[in-house]
Structure I
């Protein structure tokens with residue numbers, strides 16, 4: 001049975017609609033992929049920046065704490081030195 005002109009026109013319209021749908025899907029897919037890739041890259045950069053900031057903050061706090069510990073230890077050693085001098089001189093005098 002041969003196709004009529006109406007059948008061919010209907011098939012052509014259907015094929016054109018399918019091509020249009022497929023083209024739109026491809027376009028959306030490409031745009032979505034680009035957005036997803038950018039989003040992933042930006043999230044990675046944000047994570048790295050947060051990690052760097054955290055490390056810097058720890059370094060700063062660590063430096064301050066280290067300086068405080070050093071100052072405290074120096075004070076303790078100075079106190080021990082004074083006590084040793086005074087205590088040692090007193091002991092020598094008593095002998």
Structure II
């Protein structure tokens with residue numbers, strides 16, 4: 001577990017890329033310092049995961065905009081009325097990293 005972050009916990013997914021950020025509630029109105037740390041974790045780990053978040057589409061867009069310019073990709077399924085939100089999901093049976 002990485003201790004350089006004070007607003008959430010970080011658990012690397014692999015030795016080279018990816019991490020899960022936990023003990024953070026993205027539905028809250030978090031201060032700018034939290035988003036600064038999220039950006040830092042994204043730069044460090046390249047891919048970050050937030051498990052079990054219950055956030056509105058508007059909060060999801062706010063998070064994305066705080067991390068950078070949002071893109072629209074024509075090949076991904078989109079959320080109704082929000083072309084910037086892409087659905088990437090698994091239906092189970094994934095033999096990848098244990099969670």
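Work out the source of -36500 here, i.e. which of I, II gives that when helix-only ellipticity at 222 nm (-39500 (n - 2.57) for each DSSP H run of 4 or more, over all residues; to 500) is computed. Here the read-out was taken from I.
Each of I, II could give distance in nm of label points 7 Å out along Cα→Cβ at positions 61 and 77, but the derived value 2.7 comes from I.
Determine which structure produced the value 6.0 for distance in nm of label points 7 Å out along Cα→Cβ at positions 45 and 85, calculated from the coordinates; the candidates are I, II. Value 6.0 for distance in nm of label points 7 Å out along Cα→Cβ at positions 45 and 85 corresponds to I out of I, II. For FRET efficiency 1/(1 + (r/R0)^6) of positions 37 and 53 (r between Cβ atoms, R0 = 25 Å, to 0.05), the highest value in the series I, II is held by structure II.
Given a value of 90, 8, 4 for semi-axes √(5λ) of the Cα gyration tensor in Å, point me to the structure among I, II it was derived from. Attributed to the structure labelled I.
Every number in this text was worked out from the coordinates using simple rules, so none of it is lab data. Fair warning: this is a prediction, and the values are worked out from it, not measured in the lab. Cβ atoms are built from the backbone, for glycine too; each structure is taken alone.
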